[in-house]
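Just so it is clear, none of the values below were taken in a lab; they were calculated from the coordinates. In this text, all values refer to a predicted model and were calculated from it rather than measured experimentally. Cβ atoms are built from the backbone, for glycine too; each structure is taken alone.
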Structure 1
Amino acid sequence: MRICGVELTSNDAVICMLSLDRGQFSVEECRVRKLTLKKDHTRDELRYFQSTFVKLMSDYRVDKVVIRERLTKGKFAGGAISFKLEATLQLIEDLDVALLSPTQIKSALSQYPLTIPFSETELKAFQEAAFSVAYAAHMLK
């Protein structure tokens, strides 16, 4: 099963694709590491962002997309634009999209610790949260 982990930050969707086949994890190569919503935040820009994401998921035959849920209140609350991006991704038809809370991710990582350090995955440092989401989703299913 191939899961795409998504971390939404301001107007970016940072992604990491992780497959699990016969108990073996593999980080999938992808032509992009993040998708960015243009500064205008118009309806057309949101649709373009959505169609670009759909094309990417289709090209890589992603089975499920899991988004790291942002807090709605407090010091680490998500911004308005990231909530727009989340809604845009959740409304994609024919794509299984789910949310994982930071608490669920932390619980999964403590229950099923990574067997290798993140630095050995050859991903960029800014993809670590997206990787954690994908890994936790695999472990919690």
Structure 2
Amino acid sequence: MRVSTFLWFDGQAEQAAAHYTGLFSGSTIIDTQRAADGRVTTVTFELAGQRYVAYNGGTRYHVTGAISLYAECETQAEVDAVWAALTDGGHEGPGGSLTDRFGVAWQVMPKALGELLNDAQPSAAERVLTALHAMTKVDIQGLLDARNR
């Protein structure tokens, strides 16, 4: 058995899959299915080992921010690059969240955030969270500064 994330689009499944697989290394389009008239119906793809199915289902359902994709980045440069690519045509949200041009919500977080929140001192972790919630795109140095205050 395989569990995959299923994303519903209104005609943009192929464009979204191409955008996402071009952004994340180790990603690929696995399969593209078409209707008899040539329209793309379903695109199966992997982002860094995680499988997704993008479906052109029309206007019946809409993606909401209630579920988001989580991109954990190693460095500030990686956070910056992923953020720029995903906000292009989309919009920024608070605390590292955004909605891309396809309406998909994302959390773009540095790996360091987990380490900072696991700090032995609860007051330091609270300062990190307060700083995070005040940011749009996450700034790792800002989180470090908040922890060290």
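Data table
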| item | result |
| --- | --- |
| Structure with the greatest value (metric mean count of other Cβ atoms within 10 Å over residues 17-24, set 1, 2) | 2 |
| Read-out distance in nm of label points 7 Å out along Cα→Cβ at positions 25 and 97, computed value 2.5, structure in 1, 2 | 1 |
| Entry that produces 1.9 once distance in nm of label points 7 Å out along Cα→Cβ at positions 105 and 129 is calculated, selected from 1, 2 | 2 |
| Per relative contact order in percent (Cα under 8 Å, 6 or more apart), the highest-valued of structures 1, 2 | 1 |
| Comparison of 1, 2 - label where distance in nm of label points 7 Å out along Cα→Cβ at positions 41 and 57 is highest | 1 |
| Which entry (1, 2) yields the derived value 24, 18, 13 for semi-axes √(5λ) of the Cα gyration tensor in Å | 1 |
